[in-house]
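Next come the structures, one after another.
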Structure P
Amino acid sequence: MLKMKNTFFLTILIILKMTTSIAQNGNYTYATVPTKFVEANGVKFAYRSYGKEGDIPVIYFNHLTANLDNCDPRIMDAIAAERHIISFDYRGVGASTGEQGTSIADMAKDAIAFIHALGYNQVDIMAFSMGGFITQELLLVEPTLARKIILTGTGPRGGKGVSDVVGLTYKDIFKSLLTFRDAKFYLFFTQNQVGKDAARDFLKRLNERTENRDAKVKLSVVKKQLKAIEDWGHETPADLSVFKHPVLVANGDNDRMVPTPLSYDLAKRFPNAEPVIIYPNSGHGGIFQYHEEFLKKSIPFLTK
């Protein structure tokens, strides 16, 4: 009888432990996962963390003018089903404290400090647009911190056309104000019917989170980020051939922000890059327009 009671209580304990673990890690979507904070480099970084527990998480590096609410929940949730994934606000962005970094290299140093503050010595990285620029600078400082890397809608330092994003961004921001639309409607998607439909679907997904949304990005942050990108676009290209990391590069076939040819250029610079993935009839946000197809490539890449 005593043995049966012990077995019963042990079973109850295991169930309670499993239930707690699920509540903490597996019962969230990107629309409901709470925002947490960690201090590093004199900054209180805001971040969201969920999915399967593991020794090596996937860190998502976001784009120009982006806060935590700008991560595509379809991509985040699908990866969270297979891996632990973490998104974060850069210095001075959204709920993170401090002043926005004035260079891409500074943003990379912050990212390194943030990752170490969470207790990780190695991570996989998924980066979009400016996040890809930051990732390349991170490699130059601490290459062993990254294991696998996904670079989307991005290009190499000093790549032709990178610095042109400044004028284009201001132009489309002005257009968005006149038309009462989010600037990403113009910046990320082609303006044919297919692109416009994809833009509406994407922007609708970004609004699925209804509570505890992130603080809006200030115009001063946008200006500093654009200046940092412009400077980075004029800098001497880095030698990426020394990095043997597995790399996956993807983009749309009509990227106006970071010209599509730069995706091919970037992949050629990494010796262990997979064949470049280019999505048809899509722009800078090709991975969002084709998120289902992107996940069919990115999840096996991250899990094999």
Structure Q
Amino acid sequence: MKIDLHIHSNHSDGRMPLESIFEEAHQRGIGLISITDHDAIDAQEAAMHLAHGYGIAYICGLELNITFSHPDFKKGKRVSLDILAYQFNIRDRPLIKKLGDLKAYREKRAERILEKINDELFKENRPPFTHKDLEAIQEEVDGTFGRPHIAAYMVKQGLVADKQEAFDRYLVKCNVPKMPVSLPEASELIRKAGGKLLLAHPNHPRGTSLISLTASLEEQQRIIEKAMLPYIDGVECWHSAHDAETAAFYADFAEKRGLMVSGGSDCHQSPLLMGTVDVPPMVAKQFGFNLEA
């Protein structure tokens, strides 16, 4: 059976609702799954019920964005990284509160981004976005409100040809920083909720990863050893953006350090990557599942 412990639903920035995801997972022979929406766990209870109905083993999941810096790289400048949390208590009050704070901040951040975009539109003699535009964008959001939703709306309004142009012309220039969450803070939050914390896709060439500090696997390993080990329980080795060398390197590193390992497609349903990453059965055993039984 297949394993996929990194899937996003339309409760964050995935395209498909949970029901469609689990129907597809069933069709693809996925035996162990986790929905890891960005900064949101409101889909977890429904996901558990759907998994049970399809006879699929389930691990509650979450992907959190954190800020991280290391004095030896980029002069200590802060960068964004992602961490994956598993097997936490989905009713943990401090966790729920923090995620609520992040959601509220995201909405304020979106307003500030639109204000900055309006400055650019003014320079181009184009009409500005109004509060009605913000409401229209929010109506299209099922979960986590982020820049991709603004980009999609700009395409819909004919301001840009596609999302990439929206980012290139406006959203990179008009960005507003996310609410900072440090690795120690995230670690304490997840561990007190009974969960495990794993560094997500550490060598993702296009994502929020350690590549933003260094492309050297050996230097990435040094960063983890010097600054992360007290706060993480494992690392995501198998990922749709990791090549075979990266997966083998991190699996070997995790074994030597006694760390957990995980793997998944990071599927946002565009394209539909679910179950396409070859994740070894031993990953399931770490979480208490024996798919070979």
Structure R
Amino acid sequence: MIGRGMARSAGTVVNAIATGKGAAFGIDLRTEAEVELNDTGKIDVLIEGAEGESTRLVELCVLSVLERYGEQDRGARVVTRSQIPISKGLKSSSAAANAVIKATLRALDEDLQLLEAIEIGCHCAIQAGVSVTGAFDDACASMMGGLVITDNTNFELVDRERMDPSLVALIHTPHYQIRKGTLPMDRIRNISDLVEIAYILVQKGEYATAMKLNGLAYASVLGVDPSVMHEALARGAVAAGISGTGPATVILVEKDRAEALRSEMSVAKDILVANVYNCD
């Protein structure tokens, strides 16, 4: 009884922490999971390439699915591997939860509607302490692709559309992490009015302006350097902003300009190029 699942990264348009409402888009960096069920009653997890990371989220996702189908006495061996940098704002937790939940469902030969599966992972993310709101926006973008607009408080998918397929993402990942347990929540709440404006903008289709406003607002309270965002926009990027709670910056650019823009950036060696992931 072995199941396999895969989910993708995502980039932030509007971070939902301040208001409970957010928007994100899929990026084709992948997390894969394999779940092999057994009768040990224990859940053993290996995160390949990041063996020191907490396995709590993965354990909770497997257990939540098993409990849903009355199989909570089962055990499992879980292996995950990922292209997504951890704790950089690129939705590594959402992708891991989605991939593990899909793999566990397949190991049980069960199926769920996508939004139900996504919501399980969001509740597990809150319980594991890797998300403040459950990151429903990030999880939807990771699982479904395209641009999603959500009300995280009510686990509601407000809107979903395809991203411009002529764009690719340039991703700058500094050499440090930002953990959710260290966030200055009082300062984040103080920018809720600015984040609400960004949310209104994305609903009107102005996602580039929304990304910039959201990125500037969160950078100011998180102590993240927005200079990469400014440089990318000055060099002709379509959009750019701090992703999640940082420190990564995600830049959107036309495919035929991507390599040239990357090479022009002062931080070129720390930038990777990835396709935007669109829904079918």
Margin query: Among P, Q, R, considering only mean projected area of the Cα convex hull in nm², which has the greatest calculated value?
Written below: P
Check: Quick one: distance in nm of label points 7 Å out along Cα→Cβ at positions 174 and 246 came out at 3.1 when computed from one of P, Q, R, so which one is it?
Finding: Q
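Looking at mean count of other Cβ atoms within 10 Å over residues 38-45, point out which structure of P, Q, R has the largest value.
Across P, Q, R, mean count of other Cβ atoms within 10 Å over residues 38-45 peaks for Q.
Read-outs throughout are calculated quantities, based only on the coordinates presented, and are distinct from any laboratory measurement. Please read these numbers as outputs of a predicted model, since none were measured by experiment. Cβ atoms are built from the backbone, for glycine too; each structure is taken alone.
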